[in-house]
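Colleague: Below are structures written as structure tokens.
Read the figures in this text as sums done on the coordinates, not as results from a lab. Everything quoted here is computed from the prediction, not taken from an experiment. Cβ atoms are built from the backbone, for glycine too; each structure is taken alone.
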Structure I
Amino acid sequence: MTKAQFLSTEAVPHAQRREWLCEVIGREYARADADALPTQPLFNETTIYGESDVRISAIRSNAILIERPKRPSLPDSHDVYLAVVLLSGEYFLEQGERRAALRPGDMTIYDATRPHKIYCPGSFSKLIVSLPRAAMRMRSPDIDRRLAAPIAGARGLGAITAAHIRSLAAHAAVIADESFAAATDHCADLIALSFADSQQIPATARGRDATLRRVKRFIESRLGDPQLDPAMAAQRLGLSSRYLNSLFEAEGLSLMRYVWARRLENCRRDLCAEPGAPIGELAYRWGFSDLSHFSRAFRRRFGQSAREARAGSK
């Protein structure tokens, strides 16, 4: 079953609760200051599901002010974007020049490592999806232009995405770890689609985003083909190789670097999900024709060998 971590201020003496909560926020999300508002005593209860790259947190809290100030600080333990689905209460987020005022069901996303302010004037509950920066930028190259933009949860892709996240959090305790990890990948995809669909994005940017999503869908369908390269993709998609590579520039990648990254991610997932499968067989499954190249690339990407990654998942 999916691993869960439960954290509550109720387990901490009153005099230590603020310091404890700041430490938890810094360890699990990003460094920030947290203060109770005069209207209610400090209370915060968090359940974090999953140990994969994408995690879901269910949070209940009294009125609170959370702020990451504009000052130098030590590196954060998680380099993430945080997507918020408000379940109840009021929630106000400020980042940069934007301010999102959420109603229950609405969503927004922010960069936890940059200055931001969260103000909740009364009791509230929310879900947070932690999205690693590199993975989210692969899905949404211009995500930084969408930070603190509210997405209505009452209709369209926003409603579909919020419902998926709520359902996944509600059933996490009875879902196997590997299934939960796969489902959270879909969360990240849906979140990216929801924000790309937002009317706040210029038509030209939406056009490039739509093309990039089409290219990525094609790549996903051909990841196991060792012949996949820019020339094949360009021919099948009716685009030039140069334009294909330009679509990935905002992510600091080329098309093939993206292909290798996705192949390695799938290999690592299957190493853990299929402990009896030979490592070479999994590498060939995902388009690697040279095991030496696979081994070097895997170690560069994850800081350990494929065998070590499999042993660490047991």
Structure II
Amino acid sequence: MSMSSAALPGETGVPHPLSQPVEAPVPSSPMTVRRRRASLWALRAGIGQRAYWALAIGGLALPLLAWIALSASGAVDKVFLPGPADVLARLQTWWVEDGLMGDIAISTWRVVAGWALSAVIALPLGLFIGSYRAVQATLEPLTDFIRYMPAVAFIPLVMLWVGIDESAKVAIIFIGTFFQMVLMVAEDVRRVPMAQIEAAQTMGASQREIIELVIVPSAKPALLDTLRVTMGWAWTYLVVAELVAASSGVGFAILKAQRFLQTDKIFAGILLIGAIGLLMDQGFRWAHRRAFPWMHGRH
């Protein structure tokens, strides 16, 4: 075909692609909006990032707004409910005059040390309890029995056995988290599908290979979640641990403020522990998303 006889775009009745009109985006219909709202209440249905963060911020903001409104109304004495401004002022004073960063550092060290010691022992022990019925029958009833004993009741014994230095505070946090962690790890291991273990046995894998190459990799996501949850428990035992002859720490500051009716400092310490715990929790969640991205779809 010659150049003279070649049809140009538009001559044959076929419109040129660039000549097509650009359609304006159609606004969402009321039906679409209703469907989006209904999806928020569907069981385990995913929601968008914007909706997730809007709900998360709203869940944090509502209690704060209620606190501000209640304290501003004057219906409750500040001795019982200080306002957010009073708590912030106390935090500033704590930072400038009373060594807030030192208290945060020592408390964080105590919590992490007690939790890490629990994890080092509980992970292999829970792995054996979840893998072998004989070990389960021997250790699980004893662990179940001890975990119901309050950690506060062990303070006199810890002071006798360990002393009153830093190791005593770490020991209290260890006692408060270890036994629950063991049972949770064992349960995570038992959730590994038996079909995977039987398939490995069919291919001639030894027991050690099954544990290392089947059970542990399959249980890793649940184990990381268990470590995240028990870290939260470790923080709840901080004030109890700092009852043992402490002279520093956020929990000690809360207990000291109680004696002088410094309610604003009590609120500041509680909120501070919550904020540090939340940051650690988000760190664990980030690590979970990085390590196991296939488990995380839309929020």
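Colleague: With FRET efficiency 1/(1 + (r/R0)^6) of positions 66 and 258 (r between Cβ atoms, R0 = 35 Å, to 0.05) as the yardstick, tell me which of I, II scores highest. Don't skip to the answer; put the middle values down first.
Modeller: On the way: I: 0.55; II: 0.90.
When FRET efficiency 1/(1 + (r/R0)^6) of positions 66 and 258 (r between Cβ atoms, R0 = 35 Å, to 0.05) is calculated for I, II, structure II comes out on top.
Colleague: If volume of the Cα convex hull per residue in Å³, for residues 106-153 alone is computed to be 73, which of I, II is the source? Please list the in-between numbers first.
Modeller: Numbers: I: 100; II: 73.
The structure behind it is II.
Colleague: On relative contact order in percent (Cα under 8 Å, 6 or more apart), which of the structures labelled I, II is highest?
Modeller: Numbers: I: 14; II: 23.
Comparing I, II, the top value of relative contact order in percent (Cα under 8 Å, 6 or more apart) belongs to II.
Colleague: For which of the structures I, II does the calculation of helix-only ellipticity at 222 nm (-39500 (n - 2.57) for each DSSP H run of 4 or more, over all residues; to 500) return -13500?
Modeller: The value was obtained from structure I.
Colleague: Right, another one. Give the label, chosen from I, II, of the structure having the highest value of distance in nm of label points 7 Å out along Cα→Cβ at positions 82 and 98.
Modeller: Numbers: I: 1.6; II: 0.7.
Greatest value across I, II: structure I.
Colleague: Taking Rg and Dmax of the Cα atoms in Å from the coordinates of each of I, II, which one would give 28.9, 105? Show your work: numbers first, answer last.
Modeller: Numbers: I: 20.7, 66; II: 28.9, 105.
It must be structure II, since only it matches.
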